[in-house]
Every structure is written in structure tokens, then in C-alpha cells.
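Right after this note come the structures.
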Structure I
Amino acid sequence: MIIGTAGHIDHGKTSLVKALTGVDTDRLKEEKARGITVDLGYAYAPLPDGSVLGFVDVPGHEKLVHNMLAGATGIDYVLLAVAADDGPMPQTREHLAILELLRLGRGAVALTKIDRVTPQRRAAASDEIRSLLYGTALHDCPIFPVSSLSGDGVGHLRTFLDEIAADTPPAASRGHFRLAVDRVFTLNGNGTVVTGSVMSGEIRVGEQVMVSPRGVPARVRSIHAQNRPAESGRVGQRCALNLAGAGFAREDVRRGDWVLAAPVHAPTQRLDARIRVLGSEPRAFGHWTPVHFHIGTLDVPARVALLEGESVAAGATALAQIVTDKPVCALHGDRFILRDQSATRTIGGGSVLDIFPPVRQRRTRERLTVLHSLEAQDAAAALNSALEFGGDGVNLERFALARNLRQDELEDIRSAIPMSVVATPGGSWGFPVPRWQAYKLTVLERLAALHEQEAESLGPDRARLQRMTLPALEKAVFGELVAQLLGEGRVAQSGPWLHLPGHKVSLAPDEEKAWAAIRPLLAQQPFQPPRVRDIARNVGSDEASVRRLLKRVARSGEIYMVAHDHYFMREAVQKLADLVQELALARGKASASAFRDCIGTGRKLAIQILEFFDRIGYTRRAGNAHHLRQSDLTL
């Protein structure tokens, strides 16, 4: 168990920790000289069962609240120190507000310096503490009168903490490993060491980790867990990790960073959250207010964009989007604190809901409904709600990342919730089964209507069909929807055109006769067919009539317009695509000159053909080279 101190400056937190553990947590020269705690201090004490009790001692000065917040990350139990002679003071109240915002509701109060006051003052101070704690999560916590100088009450408090630790079960080691870095130093012969509280998961010696948000990989050379050498560290422990690796340096990590498993490395500068404004605020909290955003051990400037209304009253809550000045690491459920722009007072805090928020349309009713569904703490309930209210589907990998779910944990949830799962290169998407079937019906009905409205057209291409039916779906998801319809035989494809299986483009008798005369001209020189003007001259017709006819035939997928007024037979386009593939596989690319030599045409036409393949997505141009984007082209 990890215990964190809290309280006003000079209320005896450091002395109390020393009395409880024998360890002086003030390690800096400045702290020794000034007699106050400036930075975080750490102490450990053995427990009767052989485990270790950890203490994080925080500074109480009003200008060092940012350090106090770094120390509050990952603690299990609060030890609030209040001096009997002073009673509750400004930082007592601010620290208590912070503990409330961080939802640290387990703790005890040490009424310190009782050797300086009368029994009457001690009783009065206890009453003041009870009044302060009324209505908070710590309202019924025990108060222990102690004197670090004489030792009075210290043994009783230590026994109580030992019992609490014995009754506290180990935290469940779910999710991927995450450690919030609060200290970095170098040891001779060992290299870089980072310390912090493990927020989730487990790590073992020799495993690979990521320093986030920078994205620097490293390897764990050794571990100290709760101040003891160990082969592993887990959630609920303070750990020191000795990091090494090719390309890793001491400058790559600092307080505020995270050391975590690679699957949860997801830096962001936008996150949606539920915020709460402290009731003590003198005015309402406005939209786009500049703040200091404290999450984990990091303090970063940010702005708060309200998603509901233009202000939040003191004591109220609201959905908001946090926009930070630089990338941060956060996952669903992470608690944070908001302090004013000058970092002189705590304004409020909240909890992260979504680390993949939209930049636009972030205040729509549909988006707010999704955010409300994500407030569920249970991952299965949240996924079920997100599927119901997320009209465009749920990216399951992103959901798992945001919730810090391992693959096996995600699979357990997926198997318990009926859904249609659509696999795409960008991840798997989940949809309620009825909605996925409704999407298919939407496409079929739209195609039927189009065939009636545009009988002369074979059908739309995939991009147009999506714009007309389900424009909000991810492109890859819509592609899978069409692929399923094709596989089921409910939709047919001719070239790029999609249509119902029974639909065909029919030419009028005079058009059939004209096409019968034109077809041999295109097939005679498949790689260099005549242009519209040449065809018109050859068959004795006007250019406009020939152009209209070829456009109608192209809608059937039998011919393709490769360049302006330049149509190729489908078989020729397929052979040209095969030649491009052969060149790309043999040389790593297809150049205009090499392709020209292959097909025996002029350079200009070779370039036009390659540009056609770029347009339809078969190749990708980089400089003067064309690289394959698809393994093959089936027309």
C-alpha cells in the first residue's frame, strides 16, 4: 500500500513520516537549509506480513502545489496532517479539495504538534477538522492526536496503518503496464533510473517499454519495488526502473512522462472529459478558459472547451474538451486537476472519457450522447452503450486502448455482446447486428432507386454510392459493407460500377450498330487506340455523337476513358495493369520510360496511362516513379 501525506506547510508532515518510518524524506540541501519540504520525498517501512508500506511526502507550500499533485498520483491512502495549534489552514483546504477531485476517499487525519497545546485546544482543533471534513469522502475518517517530537500517539497511528494495509487487498493487475514518472536520476554503473507509482498492469525485468509521450523505446534492466530488488513490479507499488536501450538517453525521460507498454502509447493534445468546478470558485467557469492541466505527474498549459453551454457554475459539472499545449498521455478514467492560468489556485478537476475526440461537431447531440455512454465505469456496459448510441460504429482497438484493455480482456467483452464485427486495415469496428443489416438495406434500396432514375447508367462507383447512402461511415468500413453484399450476391460490380445483379445498360438499336463499328477500331491497337476525333472520321460520324456513345458504353465497364477522349478496352487496361505490376516488382517502381519501352508507344501516352492508374488508386506517384498500391487490379 502507498500512503500519501497532505496538509499545510509546517504542519509536521515530514516529521510525522520520520516518526513512523525512521526515514527523513527531506533529501535536498535547500530543504535542510530552509526546514521545509520543497519536492517529493519517499519512505518505506516493513509490515508484519513481510510486505512493505510506502509513503510519499508532499510539500505544503502554496507555490508547490504542482509538486503535491505529482505526489498524489497513485496513492492508495491519505494521511492528512493538521497542526493542533493552527488548525485547518489554506493549503489544508486546497489539498483536501484536490483529494476530493482525485477521488482519494480513504484516509486518516493526524492532529500533529499536540505537545504545543492544551487539551482544550486539542479538542477544539478536532472539532474544526470534523467541520472541515463534513460532506467530503473523508467525513468519518479517524483522527489521531500525535506528537512527532515526544512520540505520543505515533505508535497507535502506525499500528492502525499496518492494520489498514493488511486489510487492503492487492489491486487487480488488469490492463497494460503504466508508471507515472515522478523522479529521474543516474546511478554510477547502472545508468538512468526512473521512479513512480504503477497505475496499472505489471512489468518484468527484461521487458520492453515505451517512454511516452516522446515515444522512445527502452528495456527494463532491473526493478526495485517498494524499495526492494524485485523481478517484477505491479499496480499498487512504487517502483524504480533501471532503463537502457539503443538510442535511449537520460534526456529522453523526465517528470511528467509515462513509462508504459507500447500498446497504450497514444499521445494526444485533445481529450473529452467530465469536469467539476469547485464550489468555492467566486465565478462561473467560462468556455475556452486557459488553465494548468495536471494529469499523472505532468503540469501542462491547456484550454478548456465546454461542450455544454458557455459556462459552468461553481459546484457544477459539465462535459468538456481539454486542448493541451503539448502532447500528453491519458486513458479513460484518469483523474486530473485544473488550476488557474497563474497556477495560484485550484479551480476544479475531472475524469477523462475519450482520448480520440472529434475536432469538429464536438457539441452535437449525438456526440454528447456517446460521451454520456462512455461515463460508465464498467467496460462492457460502456461498449454496449457506445454501440447503441454511436451511429458510425465503434473502433474496437481504439476502445480497448482508451480503456487499457489487453487483447484477452477485449475478447471476453466482445464475446458477451452480440455485434457485427467488421475488420479493416485501420482496425475492427463493431456495430449492433440490426444496424449493420439496416446499412445493407439502405444501399440496396438506393441502388434500386438509382436504376429507376438513371436507367441509362449501369450504376455509381463506390465513392459516389457512399456519398449517397452512408457518408459518415469510415471509407474502409463502407468498403467491407460493399464486399459483403458482393459476396452475398446481392450487389454486382462491372468495372468500378456497382449495381443490382439484374440491372444492365441497354443500347438502342442504332447505338448497337454504331458500337459494333467502333469496337474493332479500339481492339485493333489495344495499347494505342484512336481518339474520339479519329474514330468519328473513320466511321463517318460527328465527334459529339461518338463521344456520347463511348460515355454510355464506359458506364457498362466495357471500356475506360484513360485520358480525355481516349478510350481503352477493358481487356487492354487489364493487360497494361499487369505490365505495370511486372515492372514494379522487378525494379521496385514503374517509370514512364521503362513502361513506354514495354508497350511500344510514345512517352506522352505512357505517362497518361500511368497517371490513369494513379487516379484509380492502383499506383502512387512519387517524383517520376509510380509504386504499386494494390497487389493487383481486377476490372
Structure II
Amino acid sequence: METGLTLTRDMMLVLGLVGFTITMFMIERIRADATALVVLVVLGLTGLVPANQLFNGFSGNAVISVIATMILGAGLDRTGALNRLAVWLLRVSKGMEERLIFLTSTMAGVISGFMQNPSVMALFLPVVSRVSGRSGISLSRLLLPVAAAIVMGGGLTMIGSSPLMLLNDLLVAANRNLPSGAATLEPLPMFGPLPIGVALLLVGLAYFRWRGPRMLGKGEDKSVAPSRTQSYFASAYGIEGDVFELSVTAESPLVGMSVGEAEAQRDAPLLLALLSGNESRLAPPADQMIWVGSVLGVMGPREAIQDYAQKNLLRMSARLRNFADLFNPSRSGISEAVIPPTSSFLGKTQAQLQLRKRFGISLLAINRENQVWREDIRRMPLKAGDMLVFHSIWTDLAQASESRDFVVVTDYPKGEQRPQKFWWALGVFAGAMTLALTTLVPVPIALMTGAAAMMLAGVLNMDEAYSAVSWKTVFLMACLIPLGWAMDSTGAASWVAQVILDRIGPDVPVWVLEAAVGLLATAFTLVIGNVGATVVMVPMAINIALAVGGNPVAFALVVALSASNNFLSVSNPVLAMVTGPAGYRPRDLWRIGAPLTLVYLGVVLLVINLMF
């Protein structure tokens, strides 16, 4: 690295964009992917990245690998592979809590080495919920060990997490700006980080084996199983009672009202179905009108429904005459779903989303940070980690959940499963991973071969493959990659590295600098996420390594692994997805996650220094 670098205009522009990115990610004034797109456009307009390279991130190996792993995971899910896994876990563990937590966490951690962490968590949420419902172990005792194992297992391979997927692209890009005489940085092989990932996963399993029972406490029963759905929702959300039919008479004040207006009445019950003319439907849209002869399907305690019927001049039926089929538990029911950080629902209200009209889903309640909201929820903007309580037909719920805008954690009968394709899906997945391991073709080609085979084998169709991809994640990565290139090519990374070394001093041991880089990457990932932290920190780490005679690949690997070292905040998508279902509070995450964060960094530094 050069010494005595002067801060140039281009360096200031790049550092300004880094500051803008950090600020926008913190205050969330605009969405993260929109912020990344703005940064990309500014890089092009200012010429910091040449026009013919600006959009290369969209075709980069990291982005292609992310798309392929999401499609492969969707193929496994579509064939019911994880339902079989839940049954196997229960059978092998024989209902013993410690064994069940260990086996579930181990399986999740190993699978996360071959799929994106949020995708693995989305697939395992229903599995853990089913295990919880059948074993009686609360979700709060199961989900955090599983989430931690998924984060740590992501270090098993170069496709286990977004930072590791980005790393090789950033190493190749850094070669263009290496000082003369410096050795070329070689990309890491598929299983390059395997020793580190194995060590992390084993340490994580041991951490929750010995400290977990005391830290997690007894926990409250947050699981939802078909055998106890009614009692669960009554205790957790105050949603209780039975379903009744109310016929609208000519004298009723509801005549001429919309469904939304009727629901807004004081003491109105949950309005779940409407028969108008010869058409009956669950989750009627808010703008659908109520006329003489309409039949309402409502839910609540019998006494409250009787009072409501008398007040509004409605005839109450002793049994379900029109909605018996619609309310059959095998066809419809109540469910819970969590909003992931990648959801397009973020910041939107129920009224804007029109869940009833678009999906046939009624939103009954919102659980946010252990506070349950049932009033005025139509106007509440949704946030990541919100737990939503739905009532719907199961097939409608399954179809709506394909968008990945919410993850259903309730075990329910799903439609459009293809169990007959189970062995095809498993064979294709294993074949793609084996092909990637052989290095006969680059990893992205091997993974995309598997994705194409999923469709040729009939496991997925093209529309389902498109739905499986989180395009927000794709845009976020593709748009931020050029920012890392600009950090390197303009010398901004070298300048920052020089400033850091001037402050620390020249005689500091290399492992101390690696620890400092790892801590800085961990702090960045709490603020700007793992992708942003990797893009900003890898060029800086490489330049620090060159300046002190360290191994640039080792420093870069410390950054990539530390960018996933987030057990403290819901800025980690995996933690955001489990906080609502398990009822974890921020202080719970800090109490359990702070020691784990330090342990994680210590293991990374130890194994990397043994490897390099």
C-alpha cells in the first residue's frame, strides 16, 4: 500500500456515498434496496465506476449463486422434504428436549451451509413449529438455538451466506488495484472456509447445550398445532369463541354498509365470511356491500354475538347452514405468519395491501414486540418481525405465502405439494452440490444447473421459481457491489486503512489488527447489514493486510465471516424472523447474543490463523 496518500475528490465522493448508505440504512427513510439503487446510479453519473462495468454486479457470480440457491431451496420445500425432516427429528429424539434441540439445530446448521440463511430459516420455521406443537417444548426454547446454528453453519461453504458469496468477487476485483510485486489474490474454493464453519457450528451447539437451559428460561408456549389452535389463539390474542351465522333483515342498520364500515363499529365481532346472493366467500373485501338477505359469518363468544345480533336486528342461526364447508378445519382456519426483512409489505397498511381482495386473507391481530393489537390494525404500517394472525382458506394462504412476503409458522394443510417429486428434488440438490465440489465448472454454473434441473424434473415451474427469488436481496447485492469496486479503485480503501494504521501504530501484532477489523465489520453489520458491511470493509481489510505484511485473503475472510456475526439485533434477517414467533425481547437478544458474538469472533480468529 502506498504511504502518504492524499484525500482526492473521487475518494471524498466514494466516502460520502458510504456515509449516505450507512445513514439511510440506519434511519430507514427509504428502503435498503432503493438506497442501493441510488448509490449505483450516482456511481455511474459521477464516473466513479465506468459505464461498461456499472451493471456487472447483476451478472456477478455472487448474485447468480444467490438466485440459484433460493430456487433449489424452494424445490426441496415444494416436495415436503422438511415435513419429513420434522417427523424424523421427533422419532430420533424420542421427545427428549436436549436431544431435540441439538438435532434440529445441527440439521439447520448443516443445511445453511448450502442455502441462504434467511431461506433456511423460512423453511425451518414451520418445521420447528410442528416439532414444538407435537413435543410440547415452547418455541422460545427452540428458535434461538436453531437461528444461531443457521448463522454459524453459513460458514461451512462459500455459498452459505451473502458475505461469503460476495467475497470471491471482491477478491478478484481487488487484483486490478494491487501494488506492483504483490501476489495475485486467488478466489477461495467451495469448501475453503469449512474448518471455520465446523468449529463455529460445534461451538454454537455447545454454547446452547450448556448455557441454553439457564439463559432461555422455561419459556411460554408459543407453538401452534392443529390440536390446540383454538385455545392457543384465545390465550395469546384474545381471539376466542365460535363461528356463527347472522342473517341481515330489512330493518338492520347494516343494510347499505360496506364490510369495512361494519367492522369499524364498536363491539363488532370478527367478520370472517359473507354470503351475498348465491356467492359465499371467506375474507370478504372491505368495500363489499351488505344488503338485505346477506349472511355474515362472524366469530366471538356466544353472548357477545347474541348482543350484537339483537342490537343490529340480525337473525342468529343455531348452526352453520351456509358456511359449514368454508369453516371446515381441514379447509380453513387461523394461522400465524411473520414478516421478514425482505418483505414488500414493509411500511404498508392492511388497507393498502388489500389482503382480503388480493389473497382472501383476513388479518385478525398483530403481535409487535410482545404487544397485541386488534383495534385499528387496518391503519398500522407493518414492520419486520411483526407476527400477523390470519384467517383464510389454507390453499389461499399457501398461494399467498409463495411470494415470501410473509412466512407462515403455523402447521397447516398446504396445497400444491409434490411429494411424488421428493427423490427428484433431493437428487438434483445433491447433484448440484457434488458438481460444485468437483470444480469441473464454476460454482454459479453448477448451482444454476441444479435450478434448471428442478424445473426440467417438474419439481417447480418457472412461475414458482420466480416467486422463490427474493428480488430485494438480489438488487441490494448487485447495486452495492460497484461501491466496493469504487472503494478500491479510487484509493479510498487505502486512505482509510492508512488512517487506521496511523491511529493504532505500526508495532501491533497482526492478529490484533484482524480482531479490530472483525469488530469493525461486526459493528457495521448491525447498522448496514451483512452485504453493506462486506462491500465496505473487504477493500479496507485487504489494504491493511498489505500494509502490515499480513495475508490479504485471511483479512478479507475475517470480514466476510464477521459480517454474519450478528446475534444482537433484528437487522439480522434470521433473528428478525424468529423474534415475533418466539416472543424474544431486545434485552433477551443482547443477554444471550453478546457472549456468543465474542465467542464467534474468537473462533474465527483462532481457526483462520491456524489455516493461514
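Values quoted throughout were computed directly from the atomic coordinates according to the rules given, and no laboratory measurement underlies them. From a predicted model like this one, the values you see are computed outputs, not experimental measurements. Cβ atoms are built from the backbone, for glycine too; each structure is taken alone.
With distance in nm of label points 7 Å out along Cα→Cβ at positions 6 and 350 as the yardstick, tell me which of I, II scores highest. Largest value of distance in nm of label points 7 Å out along Cα→Cβ at positions 6 and 350: II. Identify the structure, out of I, II, from whose coordinates distance in nm of label points 7 Å out along Cα→Cβ at positions 214 and 270 was calculated to give 4.1. Comparing all candidates, it corresponds to II.
0.45 is what came out when FRET efficiency 1/(1 + (r/R0)^6) of positions 54 and 150 (r between Cβ atoms, R0 = 25 Å, to 0.05) was calculated for one structure; which of I, II is it? Of the options listed, only I reproduces it.
Out of I, II, which structure matches 1, 5, 10, 13, 13, 13, 14, 13, 10, 6, 2, 1, 0 when P(r) over Cα pairs in 5 Å bins from 0, in percent, for residues 102-373 alone is calculated? Structure I accounts for this read-out. Can you spot which of I, II the value 7 was calculated from, given it is relative contact order in percent (Cα under 8 Å, 6 or more apart)? It traces back to I.
Looking at FRET efficiency 1/(1 + (r/R0)^6) of positions 166 and 478 (r between Cβ atoms, R0 = 35 Å, to 0.05) over structures I, II, structure II comes out largest.
A value of 36, 15, 13 was derived for semi-axes √(5λ) of the Cα gyration tensor in Å, for residues 174-325 alone; which structure in I, II was it taken from? Answer for the origin of the read-out: I. Taking distance in nm of label points 7 Å out along Cα→Cβ at positions 206 and 526 as the criterion, the top structure among I, II is I, with the largest value. When Kirkwood radius over Cα pairs in Å is calculated for each of structures I, II, structure I comes out greatest.
The value 28.4 for mean count of other Cβ atoms within 10 Å over residues 142-149 was derived from one model only; which of I, II is it? Working through the options, I get structure II.
For the structures shown (I, II), distance in nm of label points 7 Å out along Cα→Cβ at positions 46 and 62 is largest in I. Quick check: 3.4 is what I get for distance in nm of label points 7 Å out along Cα→Cβ at positions 158 and 278, calculated from one of I, II. Which structure matches? Matching structure: I.
If helix-only ellipticity at 222 nm (-39500 (n - 2.57) for each DSSP H run of 4 or more, over all residues; to 500) is calculated from each of I, II, which structure is the one that comes out at -18000? Only structure II yields this read-out.
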